[in-house]
Every structure is written in C-alpha cells, then in structure tokens.
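Taken together, the values in this text are just the output of simple stated rules run on the coordinates, not laboratory data. The shown structure was predicted, so the numbers you read here are calculated from the model rather than taken from an experiment. Cβ atoms are built from the backbone, for glycine too; each structure is taken alone.
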Structure I
Amino acid sequence: MTRQIPPAVAMMPRVTKLPAGTRLWRCHRTNYPAVGFKAVEAHTLFDGSRFDSTAEDRYPYLYATREPTTALAEVLLRSMDFDPVIGSRLVSWAQASQYTLAQVVTNADLTLISLRTEEDLAAVCQTTWLLDSEPDDYPRTRYWAQELRRQAKGAQGLLWMSRRHRPREALVLFGDRCGAEPVGSAPLVSHDLATLDGVYEANRLLAPLRAAIVPPKPDV
C-alpha cells in the first residue's frame, strides 16, 4: 500500500496513445450529454470519484471505458454484494433508470498516462492501491491525480484496469488538455436504462458478471 503523500522526486509516467476514432462507452446520467465533460469540482475531503478535479486543480473531466459491460459495471456495481439466496448482484431499477449507456468516439489522438501494469504504477511511485482503494481514500487518490498532472503536463488523461471488470480498461480525460470536442457521438449507440429495451440490453451484458437490473413491474 502507498497511502502516502507523493514523494518529492521526478516520476517517470509511462504514456500510451488513444488514437482518433477509438470507440468508447459511457454509462452517464441521462440528463447530461454523452460527450459532456463534468465541470463541477469534487470537495477536497468529501464525496466525488477517484480522479475528479477539486478546487486545488480545476479541470473538466470525462470517465469512459473501452467496452459497454465495463461502463455498466463501473457505475452500477460499486460496493454491490451478491444476493445470498440467488447468488447474483441485483441493481434496482430506480437507480439504473437514471442512466444511459452510450457509445462515443474520439475525434483526436489522445495521450494518456498508463496505470495498467505494476511497472506503470511503479513508474509513478504507486501500487494498485491507487486503483483499488475504497471511497474513504478518494481525497488521496484525487491528490495523486493532481500530482500526475503536474509531473506529466502533456498527458490528457489516465488509463487503468477497471476494478469491477478486470482486465478491461477504464479511463478519464482531462478536459482542459484535450482541445475542443475531443469526443463526439457519431456513430452513436444509446440504450436508455429507463426503458425496458435498455434494461434488456444492459442485463444481456451484465449476465456473465452475475448481475442484473430488476425491471419495473408491469402495470396491471
């Protein structure tokens, strides 16, 4: 575990290219656009996600994944236990119905700091703690993201192995470094999880993870 302040040394972040035209997936709140970067900073000490910006380092950010199942798992399966009777993870429709699963595509080549391997993590004086720690440690992981931005000023985001769908990849883009419209919605595939069709598609994808959205009861 490296639950510590970043050391006062020059790190050697290892970077990778995400080519223009790469198709990505997002499970985003339906009342926000699929290609929208979030501009609201997380509190320095409370709430927020692993690599959100804070008032100490303001930047719009966008989380995405390489596969649709990963996008669903990253949002819907957080801290989700398996039901002790049926052995599956059951997501309430009330929760899932707030989201849409959508495909977006990169409009430009993007340079990302790779955090996918132990060698990648060691290059920035870290271990899997940075990626696997619980929400109580998110203020620290956000601080580390800010340090990585300082150490790699040309990096436009971070790329890592999804905690909830290993070994698939998840990423975050830094909106202040990606230029205008770094992602677009064409060709757009979209599944509204407030609809039965959307729930059906999500459950088809989640089935290998022993997870499912409980659909709303039909009107009598």
Structure II
Amino acid sequence: MAQATVHLLRHGEVFNPDQVLYGRLPEFHLSDRGVSMAFLVAEYFRALAEDGAVFSYLAASPLTRAQETAQPSASALGLALETDERLIEAGNHFEGARVNATELVKPRYWKYLWNPLRPSWGEPYEAQLLRMRGAIETARQTAVERGGDGAQAILVSHQLPIWVTHLSLQGRRLFHDPRKRECSLASITAIDFDGAHVRGVRYSEPAAALLPGAAATPGA
C-alpha cells in the first residue's frame, strides 16, 4: 500500500477591522500579518521538499483568504493551485455579525440556537466532515498518482472544517467548545496514510511567531 501525507492548512489572519464572523462572505483578504504567515508556511513546506518530501498536489477553498494563503506555497513548490469547493468554510447563519453575548440574545437569532449538537446555527458537523473526507481522499489518491509512494498533498481550508476532521480522526465527538480548538491561524494538521488507512495525525504551527496579537475570532 502506498504511503501518503495530506496537510490540512488553515488560512492566515484576515483583515477584519469590524471583527465580524465572515464565514463564506466574499472579498475578505489576508492582513499584512496573514500574508507573512502564508510565506512562513511556504518556507516550511519548501524546507520539507529540500529534505526529500515530494509534494504533488495543492488545492484550496474557493474563498479569497484560502487562495491567498495557498499561493506562496504553490510558488515555493512549483505546483499549480487547484480549487476544491469541498474545502470551503462551514455555512453559518451569523455571517456578517459580531458573535458575542449581546448579539446572540437578539430575538432574530433564537431560531438558530435550539440545538448546539448539530449545530442548528449552520452547516451540520457531519456534513462538513463528509465533504472534507472526500476532498482528503481525492488529495491522497492524486498525490500518489502524480508523485508516487510517499507523496504529499496540501489542502488549504478553514478552522471549523479542519477541526471537525481532526476530532473524527481521533475518534472524538464532533460537538466541542470553539475556544478549545487546536487549529490556530496558518497551522497544519497533517494526516499520514498507509493506503486508505490513517496511520496518524500530527499538528504544527509554522507561523507560531506571528500568533501573539493575531485575530482570535472563533471559527474565522
């Protein structure tokens, strides 16, 4: 069975002066810090390649922040940047709002808060997991087809879909406290495969030096 690694990369910091939950809203670009994060990640992947890693597939969510995060890695590795709609951010009824206690008590939002286990305010966790696992399997197969045994792929996505996938791979429940997600800006959740079997999951933060002072909006 061919081995492979699929890296789930969360996008870098976004320019968001109004501190809204931007979700799938268009035209939210990386901040200057976010751009620097993307280049740090690209250097991380370049170093792996120089050490012998073979990267043969790179895809990103269609959202601007994910595309901008992926571009430096595409350039560093000489890969074409492909788009996979399945990597998009989770749908959320609070898009455009400041999600805080003051906002959530407004009556217009009550109809979305009846079931946090689903969650009722957006795309169900199971639906996110289903599309993410599909994108990951495509990446695994394509990486091996193009790069051979041991090839690696990079998928640029968003915090919640990545974290739900991580929880599933660890055999944990998908419902969770958003404040406790291990998926910081520009972080990498690497999934190692033997054939279609998941051998292990690793987490790293190549842009850790830029995290102090960065935006910390849950789910953004």
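If P(r) over Cα pairs in 10 Å bins from 0, in percent is computed to be 8, 35, 36, 16, 4, 0, which of I, II is the source?
Only structure II yields this read-out.
Given a computed value of 0.40 for FRET efficiency 1/(1 + (r/R0)^6) of positions 6 and 30 (r between Cβ atoms, R0 = 35 Å, to 0.05), which structure among I, II does it belong to? Clearly, the read-out refers to I. With helix-only ellipticity at 222 nm (-39500 (n - 2.57) for each DSSP H run of 4 or more, over all residues; to 500) derived from the coordinates and found to be -6000, which of I, II does the value describe? Here the read-out was taken from I.
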